[in-house]
1. For which of P, Q does FRET efficiency 1/(1 + (r/R0)^6) of positions 102 and 134 (r between Cβ atoms, R0 = 41 Å, to 0.05), calculated from the coordinates, equal 1.00?
2. Given 17.6 as the derived value for mean count of other Cβ atoms within 10 Å over residues 150-157, which of the supplied structures P, Q does it correspond to?
3. Say we calculate relative contact order in percent (Cα under 8 Å, 6 or more apart) for every structure; which of P, Q gives the highest result?
4. To test your reading of the models, identify which of P, Q gives -10500 for helix-only ellipticity at 222 nm (-39500 (n - 2.57) for each DSSP H run of 4 or more, over all residues; to 500) when calculated.
5. Comparing mean count of other Cβ atoms within 10 Å over residues 166-173 across P, Q, which is largest?
6. One of P, Q was used to calculate P(r) over Cα pairs in 5 Å bins from 0, in percent, for residues 70-117 alone, giving 5, 20, 17, 17, 12, 10, 8, 6, 3, 1; which?
7. Work out which structure the value 56, 42, 37 belongs to, where Cα extents along the principal axes in Å was derived from one of P, Q.
Structure P
Amino acid sequence: MSVFVETANAKINLTLDVTGERPDGYHDLCMVMQSVTLCDTLQIMIREGTRLEVQTTNRYIPKNDKNLAAAAAVQYFRNAGIPRPGLSIFIEKNIPVCAGLGGGSSDGAAVLRVLNARYGALTSEQLLETGAQVGSDVPYCIAGGTMLAQGKGELLSALAPLPPCYVVICKPDFPISTPILFSKINCTKLRCRPDTGGMISALEEGDLSGVARRVYNVFEDVIEPKRREELKAIRTVMIDSGALGVSMSGTGPSMFGLFDRRESAEKAQKRLLKRYKESFLTRSV
């Protein structure tokens, strides 16, 4: 029996653009993605037998192969051509679920990293391809850091790192349906798009203020007005507390703010915690 412990970092979208519809029913995306220190912790036990079980500290998360951690394990051994051993996966959940922060994808990516470190059956490229079979965000979560993600999210290009900063994340208490948001996106009628080129240049220059000025997510324009007003209120709290820039991550509903001073970030988190229990002070990775 072997036991491995791995962290699974949350991600935020510094930019998110939808550039077109694909013949396979998905959309083409262009995103600048960033890891943060908010993370889940996975304990992965490889043992005798063939049983695969998943346990988590969050009772709302599936414990069967619908859990991306389990799905990743199944896909790894299928692609590696290795008989699957018994696996017990325990996930200490800290990343909010259904939040636009890639929590499930990051858990799946952590499993893939551990298994490939143990068995070494896949090349780095094959591991990313395996991740893409599990979920669109999984390849990014395998790599982490600061990346340009295109296609469905699986085409990755490394970027200059985000300058060190504090990141406050706030998840409001309502869900947002990813399929519904995508159904509302009309790529030819989007009013505003992120300045992806400018974002990449600001990263290359190590210009945190320039990065923060360019954070933008096209999905904020298609959220229903009632929810948009609540996100606007969260943005206002962060800006008033000293955030350099604020945007929504993924398909939401989590909002994040970039701060250059810890005191300002702490102030924002403290104010947000009065209403939103899932408010976090974290840092860029």
Structure Q
Amino acid sequence: MQPISKNLHRRGESWIEKGLAFCAALFVIVIAIITIFIFARGLPILLKVGVADFLFNTDWRPTSNSFGIGTMLVGSLVVTTASLLWAVPLGIMTAIFMAEVAPPRASRWLGALVELLAGIPSVVYGFVGLVLIVPFIRNYLGGNGLSVLAGAIILGIMILPTIINISRDAIRAVPKEYKEGSLALGATHYQSIRRVILPAARSGIITAVVLGMGRAIGETMAVVMVTGNSPIIPAGVLSPVRTMTSNIVLEMGYAAGDHQAALFATGVVLFVFIVILNLVVNMSLKAGAANGRR
């Protein structure tokens, strides 16, 4: 009976391995299909217009066969950068508080609230921005409220869970011996955090920031609702702006021919940008692992 039981156990493991391999292969196939589809639809217009002209020309007039996404490219970068400027410090400080300062019970409560924040649909963020933030900007700061600032505030709130969770896990992953050794040498708790724990968790924190940036630059619905969607170079934080994702959503419903292909080409630009961000994450993780081995 024992050999039969062992054979059944091995067969079960074999089927599990095959099932896992099939899931992994299916995932790779799906990614490959998406990549091929986007590039097949967008690459011809990129080659026709020219990559440099497509990226840096600020004249977006599809009816006149002028396909320059320069204004949308600048808009995406400006809104993303503005959101990172306030969300990154706040997110990292919150992660430090949760991992090193807060009592365990308070840390658990904060963690639950952060998870709740991550689960709110983007359209709800857009409604909040439209009802609260946009009127506040219009009444107290000027302009019509639909602006870079409104988009930066909403995007910053949306990327906070990503930055907080990954940074907190990176800080908690630092070996306790590092902190204990620092305290034993006479450093205070906060000196140990600043000079020992944060440098040791640097690669994970960089990962959090880069992934937050990827989330921000790829967000659509909330941005559409609060930024004004004007295809112009913003003159300031109170100016309206249109991002690349907003442009795709607003015009894909009626686009055809080269116009539709240009929107797919915009998707290619976003795809390449996200791939570059992921490469940066992997390189930072490898650099952090190499420094840890030293």
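1. The correct label is P.
2. P
3. Sorting by relative contact order in percent (Cα under 8 Å, 6 or more apart) in descending order puts Q first.
4. P
5. For this comparison of mean count of other Cβ atoms within 10 Å over residues 166-173, the top structure is P.
6. Q
7. The correct label is P.
All of the numbers you see were taken from the coordinates with simple rules; none came from a lab. As the structure is a prediction and not an experimental result, all values here were calculated from the model. Cβ atoms are built from the backbone, for glycine too; each structure is taken alone.
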